[in-house]
Structures are given as C-alpha cells and as structure tokens.
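Chemist: Below, each structure is written out as structure tokens.
Rule-based calculations on the coordinates, nothing more; no lab input. These numbers come from a predicted model, not from an experiment.
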Structure I
Amino acid sequence: MYYETSDDMTLSAGLEDPTDTSRVIGKISIKNHAFCASSSNRRRWKDHHHIIDANTKVHPEEIIATWVLSEKTVEADALATCLFFIDIDQLRTHFTFDYCILTKDHEAISSTGFNAELYS
C-alpha cells in the first residue's frame, strides 16, 4: 500500500503477529511511503507455505515475517519477499528501503529508519 499526504497526517498500521493473527507485534506510522509485508502464515498448507527457494525447493524457516518501507510500492512488495532469501546489504546496494524482519524466535531485526513501535 502507498500512503501519500501533503499535511502532517500519518497512517498507522499494525504489524500482524504471524503466529497469532488476532494480535499485532507493533505499529508503524506511514507518510508518503509504500509499506508492504510478507509472511509465512499466509497461503499455507500443512508444513509448507508459498515462499519457496527456487534453488533448494524448500521454504525458509528462520524468518517468519518481513515488513518494508520504500518510495515505490512495487519495490516494497518485492523486497518484502526478497528478504526471506537475499542478504540485506546486497539488496541495499540496489534499492533504498527500510525493513523489519521477524525471526522464528520472535526476534525483530530492523533498520534504523524503520520507525515502528515494537511491543514486547
């Protein structure tokens, strides 16, 4: 999604907990940026989900969710999925974005520009 405004209004969005969709793990304020997410809890069947490594034919297990802020929605969407597979520094040589990665241990790893309030 992209939220654009000419005033000081921001849009607040919750970061869904991929292990309990009735909860959020934090919230972020969005202004004049795209915001996209990717998670292993959507499009899921039995022990597998829709994010599959083309080289290994298995899905990543260490990361369970990602969120990306970027200037372009198409980039934010693609980068949210890429963070499951590609090193952050490698992506940042080609794209300008901020991110939060949630590991299977519920550790949140984020860039300094990802201005979310994360709950414990």
Structure II
Amino acid sequence: LTQIKVVAGNILFRDAIDQIREEVIQGEPMAKAMHETYLFPPLVVQMTNIGEKSGALENMLRKVADYYREQVDAMVDGLATLIEPILLMLIALIIGSFVVAMYLPIFNLGMAIK
C-alpha cells in the first residue's frame, strides 16, 4: 500500500490509501477499509473481498486492472471513431474556405468586366 500511495497522482486516493493502510494494520479486511472510503467502485471492493477470502488477492487485483484497462481502451477507440469524422469535416471546411478565397477575386473581376 505504501508503494501504491507513491504512484497515486490524486490526493484523495493518497489519503484513502493511508486510511486503508492504517485499518489493515489494525486487522481490518482491506475490502472493508476500501468500502469505507467510498472512492473505489463496488467491483473493485468485491474483487478485493473475494481475493482476500480465497488467498488470491494479487490475481484478483490483476483481473480488476485488466478489466479497467479494457474499458479505457474501448472508450479511447470510441472517442477516436467519433473524432475522425469531425476532423475530416473541419479539414474540408478549411480547404473549401481556401478555394473560395482564391476564386472569389476571379469571379469579382469577371463581374467588373461585364
């Protein structure tokens, strides 16, 4: 838990990890301490509880990390799919503006000659 605290970038999670560490030292289950912070999703707390009871905490936490990694990857892929057509439209708008800016003087010159 001390190593996790060093890596955590969020001050709320650092404080929560301190609280969890103190409760674990006092003999409380880690899942219960995590639940009391209200910062961890129920899935994380449940998997931690199962891992503690089965003696496979490391494997359970690895599965949780893999699950959330897949969720983030899916969100990033979805965002990329959404941004791609928007960027294409923006580039088309910019190119169209240049084309209009180049041909507008020619059309105005043609109108002036008539």
Structure III
Amino acid sequence: MSSPKQLTLFVDFDVKPSMIEQFKEAHRPVWAACSKEPECLLFDVFQDPEQPGHFRLVEIWNASREWFEKEQLTKPYYATLWEKSKPTWEKEEALLGWREADGLKQVFGW
C-alpha cells in the first residue's frame, strides 16, 4: 500500500516596518484556519527579532503538493487575503521550498 506523503513549506515575507500590524491582521484569520485543518500537522509563524518586518511561515501538511494547490489554496478564507496583505510587503513573498516526503509514521513505523 502506498503511504501518504507529507508536504513541508517555508515561506518568507518582508513587510514594510510601518505596516507590520496590518500584515498580521490580514494573516491571523488564515493562520488560525489553516492550523485547524485536519491535514495540517504544523503551522508556525516566526518574526525575526532583529528584522521585525521579516516573517517566516513553516507549514507541514499530511497531504501532497497537488492536494495543497488544488484543495487547500482554494479555501474561502484565502479569498481576500492577498488584496489585504500585498500592500504591506516590501517585496514579493519568497516560497523557499516545497518538500514532499514520507512522513514520520512511514519513516519510523509509528
């Protein structure tokens, strides 16, 4: 039987210093909704203390990249996110990587 894959994402945002709170306000509902999805194993947001406008999202999903792009990114809570978020960016977000691999259950037999 084929084992399900896990998808890990790293996404960086560089936000205008004067718009950090607006960025957080735009993203909080999506962060909260994502973390409640049954396929979401981890959703964490890091803000660099030395560069407060730099944020990194780390996400681990119990799903494939295909599922993520087709099912997750089309959820209704994303509908207005980008129009609220993009004006706060200093530059385009950087998707640092997709990594699709066997999950810990498959690797360690848990």
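Chemist: Starting from the value -3000: which structure in I, II, III was helix-only ellipticity at 222 nm (-39500 (n - 2.57) for each DSSP H run of 4 or more, over all residues; to 500) calculated from? Spell out each step's value before the answer.
Modeler: Details: I: -3000; II: -30000; III: -7000.
The value was obtained from structure I.
Chemist: Another question, then. I, II, III: which one has semi-axes √(5λ) of the Cα gyration tensor in Å, as calculated, at 28, 15, 11?
Modeler: Computing semi-axes √(5λ) of the Cα gyration tensor in Å on every structure in I, II, III gives 28, 15, 11 only for III.
Chemist: For which of I, II, III does relative contact order in percent (Cα under 8 Å, 6 or more apart), calculated from the coordinates, equal 24? Let's see the in-between values first.
Modeler: Numbers: I: 24; II: 12; III: 47.
Matching structure: I.
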